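Computed from the coordinates by the stated procedures, all read-outs in this text should not be read as laboratory data. Computed from a predicted structure; not experimentally measured. Cβ atoms are built from the backbone, for glycine too; each structure is taken alone.
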Structure I
Amino acid sequence: MNFIETLKSRNEAMFYFGLICFASAIIFLLLTKISSVEVARANAWNKPFKFAAATMLYSWSMAWYCYYLPSFNIDLFNWAIIVLLGFEVIYIAIQAGRGQPSHYNMSTPLYAFLFQLMGLAAVLVTVYTAYVGLLFFSNDFPDLPLSYIWGIRLGIVIFVIFSFEGALMGGRMAHTVGAEDGSIGIPLLKWSKKFGDLRIAHFIGMHALQVLPFLAFYFLKNTKAILIASALYGLLACYTLAQALSGKPFHKL
């Protein structure tokens, strides 16, 4: 509760945006249980749930970190993220409700344009995040533990790298390697049990944004330790990417 109250006081706009995404994720999760509509042989509401939840985590994480930056235009950042990621979540949910895919959908000129627009939104968010990361490298934070700052820095670096990995899926027009999308997957996340799945590295890498600062602040509390942990985390993401590109499922890691 202290985190929630502090987050709201630090960045009210992103707090409420994340809260809306959280509520949406809960609704989408419930819809996976009551709806039988499928897209690419998976429940249509799985993707909106995952994107809404990921957007909530990203929004709250960046709101927390950006508070530390001196002379940062937080209002511009807020509205850029709300518009760009809000568009993605809304469009994905609309398509799920219509039983249509949002990603890799080139069946009509409109769907193709909207898919490309989602890709552009993702690139802009990633570039803006990279800029925030650059500010963390170019500024000093004497009031904060150095290990925590390095957790934020390296969390952003790995996030940016594996966010751009999404372009690999966009270029292939699929996330499965070795078969068509829609093979048997694990519950909810739907990562393929039989073939390579590029979403695993994407997931692991992007959530470095939360994992590494959390480890640095609460557990490691040592700069050398967080540097080693970050290297190992990055190697794990790289290994899952190589595993997926070779067509092997995650459970054979």
Structure II
Amino acid sequence: MAAKQSDIQIRKDRILAIVISRYIKTVSPVGSQYITEEHDLDVSPATVRNILADLEEEGYLSHPHTSAGRMPTERGYRYYVDHLMDEIQLLEEEKRRISQEYKRHARQLEDLMEKTSQVISDLTHYTSIVSLDDDNEHKIICKGTSYVVGYPDNTDILKIQAILKLLEEKERLMELINRTLEEKIKIYIGHEMALKDMESCSLAISRFEKNGVKGRIAVLGPTRMQYDRVVSTLEYISQMLSH
């Protein structure tokens, strides 16, 4: 008896899957004639009609009055998704296309960050730093390092070398600009950065977020930097990136 009941359930599942798959493709009610003619179920047309009636009675299918066919209900879709839906394997061509699109998107994003960093540096005449946090992948871009030679007031060559060295160390640079940022723009002046090599510098940091991608934009300059120009530049660019 249990085996017979199992066979019945298998048939019902198969027919429900056929109806839902067909309806998804055609958006038209599916009739028993299509099921018996297009699928080898080894059952009579009468049995198919009875199973369709059972599925409708159980709430998995509905029967529009203007059609002889049936269409899935929300309960039918839920059962299909939970129990009947086969795992779809992407074709190699589809995988390749997705990979290409992702790489293209990544390149565009990096190009944008490169351009942003260059624009900030050109506008402020200081060193710009842009960090990007995309899917747990951290990128950092630094432009305008040549301006560092004008930062220390006494043009101390050792101080210049120390600043340039830090700008080459990506991890330290990330720590520097990814500090807690509660306000729109945070400015660290001299000793506030708590970095001995940066005591002659100031750092202004802003942030942006777009479509799940987060980042920081920063300007590193001398303590005598044009703070008003730097702040207005960061405000505008961070707003532009976010919108």
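Where is distance in nm of label points 7 Å out along Cα→Cβ at positions 82 and 170 largest, in which of I, II?
II
Once Kirkwood radius over Cα pairs in Å is calculated for all of I, II, which comes out largest?
The maximum falls on structure II.
Out of I, II, which structure matches -16000 when helix-only ellipticity at 222 nm (-39500 (n - 2.57) for each DSSP H run of 4 or more, over all residues; to 500) is calculated?
Only one of I, II returns -16000 for helix-only ellipticity at 222 nm (-39500 (n - 2.57) for each DSSP H run of 4 or more, over all residues; to 500), namely II.
When mean count of other Cβ atoms within 10 Å over residues 178-185 is calculated, the result is 11.8; to which of the structures I, II does this value belong?
Here the read-out was taken from II.
Using relative contact order in percent (Cα under 8 Å, 6 or more apart) as the calculated read-out, with 17 as its value, let me know the right label among I, II.
I
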